[in-house]
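Right after this note come the structures.
Nothing in this text is a laboratory measurement; each read-out follows from the coordinates by a stated rule. As the structure is a computational prediction, the values presented were derived from the model and not from experiment. Cβ atoms are built from the backbone, for glycine too; each structure is taken alone.
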Structure P
Amino acid sequence: MKYYLFLISALAVAASSTYAAVLEGRAMPKGIDVSSHQRTIHWKTVKANGVAFAYIKATEGTTYTNPLFSSQYTGATNEGIIRGGYHFARPSESSGAAQANFFLAHGGGWSSDGRTLPGALDIEADCTGISHASMVAWIKDFSNTYHAKTGRYPVIYTFTSWWKTCTGDSSEFGANNPLWISHPGSSIGPLPRGWQFATFWQYSYKGPNPGDQDYFNGSDAGLKRG
C-alpha cells in the first residue's frame, strides 16, 4: 500500500518539499515509544495526558524479545491507545528476512482492526563494514518479508544523518514505507531522500510521558486506519 494512502492528510505537502514543515505549528495526535527501560507505565495517566498512540519495542536481532512487551502492549490496549511493535535492527548479525520473521513471531504483526499500527523497523545500529548497497538490500529484505506476511510495508524509523551515512541517502523506500524520523527539537529538519514528509516525528527523548515523545502527521481518524 502506498504511503499516501496511509496518511491522507499529508497530500497537502508540496511535492517539492524536502522538509516536513506540515508537522510544525499545528495540533497533531501525540504518542510515545517505549521499551523495557520503562519498567512501570501508568497507562491510564498516559491516556489522560492526551497520548493517542504508542510504539513498543518487541524484538532486537533474532535473539532478544522485550520481557515487558506483553504487559506494555496490553496496558496500552486496555486504555484505548492505538499501539504497535517495533524491531531494533542488527544488520550485521543476520538477514533482513530472518529478523522480520522473528519480529512477526514476537509481537510485530499487523491487522486492520483500527487499533494496531504497522510494525516499525528501527534502523540506527552501527553500520561499519556494511556497504551502502548491502544495507539497502538488507532493509528491502526486511521490508518485503514483512509486507508479504501482513500486506503492509513496515514504518522505517531512522535519523537523517544515519540514513545518509549508511545507505548513501537511498531514495528507494519513500514510495512504500512510512517514515518515522528522529530529530529532537522544535523543528523536524531535513528528511532522507525519497520522502516528501514524515508520518511520525520523534521530537524529544523525554517529556511528560514515559519514553520518547512523538507526533503523528495526520488526524485521529488517519491514525486508526493504521
Structure Q
Amino acid sequence: MKVLTSLVVLVSAVKAHYWKNVRQWTGYQSNGPVTSVSSLDIRCNVGASTKSVSTIDVAAGSTLGFTAKSSISHPGPLLVYLAKVPEGKTAANWDGSGNVWFKIYEIGPKFGGSLSWPAMGQTNINFKIPSATPSGEYLVRVESIALHSASGANGAQFYISCGQINVTGGGSGKPTDLVAFPGAYKSSDPGIMLNIYYPVPTSYAMPGPAVWSG
C-alpha cells in the first residue's frame, strides 16, 4: 500500500490536471512499508530522496490532491508535509535534508465504541496549500501510517511518497515547527507505538508537529 502515485491540481469541480511523476522508490513493485523512523527511507521512501521527476505549478490557496495506487487498507492517520527548496537548489535536485518540513494537513481517528479511521478505503485525498505559503519550489510528502501491528517497537508501517511542486502567487507566511526526516518521529511516540484494539484508546496523539495553516 504505497500512498502516492499521482498528484492532482484541482482547478474546478469538473476540471483537473493530473501528473504521475512522483519520485519512484526502490522496490516500489513490492508495496512494502518503511518501518524504521531513524532510517533515511522515512523521508521519501527507499532511495527516493535522490530521485527526480517533473515539478508542477500549484497556486497558493488552491487544492492539491493525490491518487493512491490502491485504496488505503490499514488503520491509521494520514499526514501531508511540505519542505521549501533552499536557494541554489531546485525541487529536481534537492534531497529534502534538514529541519525544513512542516505539516499542512492530517486526518486522525474518530472515537466511539472503537476507533475508526476516515482515511481507510480512500484512493483520493485532497488538501489545501495554505494561502500564506511563500512562493517557490517545494517537496510535498504524503504519508499513511498503518497501526494494525503497532503495539511493539517498529511495528508501525509507514507508506510514503514525495512529489515536486512550485507554489505560485504565494503569501508572506513563515512556516513554524520545522522538522527533519529522519528526526521528526521516535519509535516510542504515543501515536506510533500503541495498541489500537484493546483497551480501545480514548485519545490519540498525532505524530509530528502541529498543522501549519498560515
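Quick check for you: by distance in nm of label points 7 Å out along Cα→Cβ at positions 59 and 139, which of P, Q is greatest?
Max of distance in nm of label points 7 Å out along Cα→Cβ at positions 59 and 139: Q.
On distance in nm of label points 7 Å out along Cα→Cβ at positions 115 and 203, which of the structures labelled P, Q is highest?
Details: P: 2.7; Q: 1.4.
Largest one: structure P.
Hey, volume of the Cα convex hull per residue in Å³, for residues 99-146 alone derived from one of P, Q reads 128; which structure?
Here the read-out was taken from Q.
From which structure (P, Q) was mean count of other Cβ atoms within 10 Å over residues 75-82 calculated, if the value obtained is 24.0?
Working: P: 17.8; Q: 24.0.
Of the options listed, only Q reproduces it.
helix-only ellipticity at 222 nm (-39500 (n - 2.57) for each DSSP H run of 4 or more, over all residues; to 500) computed as -500: which structure among P, Q?
Q
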